[in-house]
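What follows is a set of structures to go through.
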Structure 1
Amino acid sequence: MKVERTAIPEVLLLEPKVFGDARGFFFESFNRKSFAEATGVDVEFVQDNHSRSSKNVLRGLHYQVRQAQGKLVRVTAGEIWDVAVDLRRGSPSFGRCVGMKLDAESRRMLWIPAGFAHGFLVLSEYAEVQYKTTDYYAPEHERTLQWNDPALGIAWPLAGEPAVQPTMTDKDRRGTPLASAETFA
């Protein structure tokens, strides 16, 4: 597994070793021992999630103030713009974000540690996203950060002139700006 640190060093871009031939391909999408050796992070995943979304659907930016979740994100169909926002007040990168394209073809994955908000925008006609979490979903602790907060400066790749508005839930549309959001110590 190839590991690349992003602009926020704890957020890691992972490229698995893929074995392909005339039949197709095979790769380990997760192996706890290999993951720990390659990243220096030993985690136990407790939940797997799978979503399918249409083009221009924006999900996020979600996080949990208790039972914070580390996430290992991968795309199994299509292409997304994936974003992680550092919400750890003591971090030198507090309030900063990283965004990058993830797609089924490259099979690259993103490790987002606990203490970050996470969201994505679908770039292809549809996308299927699967992610493992280090803690269980707890709706009573879930919060949503404002997706277009100018303080974050996220460059969402919304095409068109004027830019297309993403399709979102009311909850995601009403996210909280960073200045008044609950964050992590």
Structure 2
Amino acid sequence: MRVAIYARVSTNDQNTIPMQIKRCREYAKARNWNVVSVMKDIGSGASQRPQRADVLKLARARTIDAVVVWKLDRWGRSTSDVVATLEELRELGVKFASITEALDFTTASGRAMGGLLSVFAEFERDMIRERVKAGLEHAKSKGVRLGRPPLVRLKEKEIKAHFKKSKNISETARKFKVSRRSISRII
């Protein structure tokens, strides 16, 4: 089995990458897996993980059969991110192993754990959705107007005055950066 090892630290002053790689190599060696790539990222956040993106490219190109990480939180930034990428790897036929948590998705118990992770990710999405809905309802109850501000209605007098001079809907629409239909409604 061809394996890519992925290691990440959040800041430059952390120095666990060599240890992460060593443990992942030992794990792969114990299973007679061939390490074909070792990727390392330094930094937190989604935009600072170019090497993880490269691991996913290798998976999509079918040049690896498995991904090994030291710890699951090194792979993803949130439950939903982890589940989404694990699901993509599964669909590609690429196995995943996180050695610290003993999550080896090449085994039946590991795949069962993956199912549980997806349940928790769905729960997390539902909780976020409920909080957003509650916040919107609270704002509405306080009289806050939601949505895009009615800029066209705020400039109605200006629009009518401009159209009166130009007599051209398209020109008026361009000047106020709105659709011709909005201008038609006003005039």
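Every number here is computed from the coordinates shown, using simple stated rules; none is lab data. Keep in mind it's a predicted model, so treat the numbers as computed, not measured. Cβ atoms are built from the backbone, for glycine too; each structure is taken alone.
If you work out relative contact order in percent (Cα under 8 Å, 6 or more apart) for 1, 2, which one comes out largest? Numbers along the way, then the final one.
Values: 1: 28; 2: 16.
Once relative contact order in percent (Cα under 8 Å, 6 or more apart) is tallied for 1, 2, the winner is 1.
When Rg and Dmax of the Cα atoms in Å is computed across structures 1, 2, the figure 26.3, 82 traces back to 2. Figure out for me which of the structures 1, 2 the number -1500 belongs to, where helix-only ellipticity at 222 nm (-39500 (n - 2.57) for each DSSP H run of 4 or more, over all residues; to 500) was derived from the coordinates. So the calculation was done on 1. Given a value of 0.85 for FRET efficiency 1/(1 + (r/R0)^6) of positions 50 and 138 (r between Cβ atoms, R0 = 25 Å, to 0.05), calculated from one of 1, 2, which structure does it belong to? Checking each candidate, the match is 1.
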